[in-house]
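See the structures that follow.
None of the figures in this text is laboratory data; all of them are computed from the coordinates on show. Everything numeric here is computed off the predicted structure, so don't read it as measured data. Cβ atoms are built from the backbone, for glycine too; each structure is taken alone.
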Structure I
Amino acid sequence: MVVKVGIVGSGWAASMHARCLLENVNVELVALADVSKSEGMAFAKRYGIPKFYEDTGKLFEDPDVEAVYIMSPPKFHASQAIAALQHGKHVFSEKPPAISLKEMEKLAEVVEKTGLIYQIGFNRRFWPVYKKLKSLVETGKLKSYVVDIKMVRGEMERPPWTKLSEVSGGFLYDSMIHILDLSKWILGKPETIRCVARKNVYPHFDGFVALIEFLNEEKTIESITSVGHASWVYPFERVEVYGDHSSAITEENFKLTFSHGKGDIPNVEVYQFTKLPEHVAWGFKEEDDLFIEAVAKGLKPAVTVIDAYDSVKLVESCYQSLEHSGRVVTFA
């Protein structure tokens, strides 16, 4: 079965997904919608998309479109996903799924009511480096006693709406939501969250430190540092897991080092992913292939609306703690 796809938006994320979808023999790109006619038509020409709409609603009404990719700025994700679902279209949405819990609850209701496929783009779940890390934890080779995560970006200027909290939802929704979802995916359900932040450079909070305790067997404690004004210094993202005389350290999506043993010269395993194509190493290819398969075969999506809801609730828990000077918040 060939799934006919329409895309909303023509930015960087849209180009990554278009590249993946064109490589899938079970996909036909049939329409694109963008508020910028010049950018949208250039994008459509580049990827061989025959139809272009300035009005997103027209794409949702197009009978040729079976599934929609929402690649617009975050403030539009929930409303556009809801509109597409109500027009009978399956939906893949880039993160965040919504920028408030109220929006997320309405979206979840529509997904349940329509029974259509909805998948959220938490691509970290599909990074080969993180899949390897998760396997080390799940098999017991690495006990997740203490975890430290760094996720930073150099600036909040590109795209320009990134620094506008009313459009992006704020830095937690725009960026750190990836790490919050990744943490839950690898470590299980959080128990408590503490968060403090500062407005250092930009008009809204742009520097965060969070402490999370988990309900897993190891009772993991995790710290997350995330800022939006770090300069582009490598690595932008790193996860460190410390276990029973063992540790694993990732560097971006390219490398994982696993060390175990008490001796001065421990056992060290190094996993390199540098030779993978960009869209594979960054997880886009696998998540797109799984979404198309779910649509074609009526399968459960790889990342569900429940996962989307939990991620929004984690963000809101961080903000709730932040608003009360880092007070402990229970994640029910």
Structure II
Amino acid sequence: MAMKHFRGRAEGPGGMSAPVAVVVDVGGTRVRAALAGPDGTPTGRVVRPTDRTSPERFLAGLEEVIRAVLAGAPRTVAARLPVIVGCTGPIGPGGSLVDPPNLDPSFRDLPLGAALGERLRRPVVVGLDTHLALLGEQQAGALRGRSDGIYLTVSTGVGGAILSGGRLLRGARSMSGELGHLPVAARGPRCGCGGQGHLEAVVAGPALGRSVMRRADREVGGALALRIRALGRIPDGSDVALWASEGDPDATAVLRRARGALAVAVTALVSLLDPEVVVLGGGVVLGSPEAWTAACREHIRRHGLAAHRESVEVTAAVLGDDAGLYGGVAYARMMDALEPVTEG
């Protein structure tokens, strides 16, 4: 469906701000969607599991979530609301998924924006989920008032975004911030993108689960193997974090290695980009944010440039899972896909 501009209303019934868009954050495990007001604030959130079994079911699931959100909008407004989607990348022209490493090969070149637009009969803007999240943190979170920063999320995958001179750094292909594919271990595990030793292959939630599985295989009858057997499935990052909190030495070692790898990557990024602040988000980090941020701060102090050792702030994301929802309207305006809100 061809992109059209949308002019929102500044005021709704009773003087309340009317929504100007539906914003959607497509995560590896959950889809979150909401109505967004003129300032990007999300309301009326709807959350559903992400169905990644096939492109058709994936699209149907997104449509269902979006229609559930639209049902909560005033009828006179709902028909005109565009949809802004943040999704794992890489994202190609027109909002297509370009060989996404954490999805089945059948998703390659899926025309997400066009397909959703046809289903919903309305404009759809698709961007990298981390780009939207950075803009959200810039608007209402840890990057508010900052000109130069790095946003890095550790969840089902690892991604990021870069704020430079107060603006989102997009890159030649709108793919800047694929920080999960920084090489951190030359002989490390294989990444979903096909590379080896990438940050995502060491620190993402599924990677943590695979790491403890490998350790359990070395001692079939050991305590870790028994934990995994009792779990009845492949462990994920939350399982590893729980076992580490209970004193399991293998889970503790896996998390220590992951935090060390993230700290190495963050220190390198600080040297490259000279940010004011590094913001860490995503479910893996936000489960124990101080442990992850402290590891990065300590590594910068020990191995960073003198000018960065005490001046660069490393902090946890403020908006959590809502970051991408807050950033959707700002992203659409940046892409000139949402006209300035006017009264009347």
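Taking FRET efficiency 1/(1 + (r/R0)^6) of positions 39 and 223 (r between Cβ atoms, R0 = 41 Å, to 0.05) as the measure, the highest value among I, II is held by I.
With distance in nm of label points 7 Å out along Cα→Cβ at positions 23 and 271 coming out at 1.9, pick the structure among I, II it was computed from. Among I, II, the structure yielding 1.9 for distance in nm of label points 7 Å out along Cα→Cβ at positions 23 and 271 is I.
For mean count of other Cβ atoms within 10 Å over residues 103-110, the calculated result is 18.8, so let me know which of I, II that is. Attributed to the structure labelled I.
Each of I, II could give distance in nm of label points 7 Å out along Cα→Cβ at positions 63 and 303, but the derived value 4.9 comes from II.
Just checking, which of I, II has the largest value of distance in nm of label points 7 Å out along Cα→Cβ at positions 143 and 215? Sorting by distance in nm of label points 7 Å out along Cα→Cβ at positions 143 and 215 in descending order puts II first.
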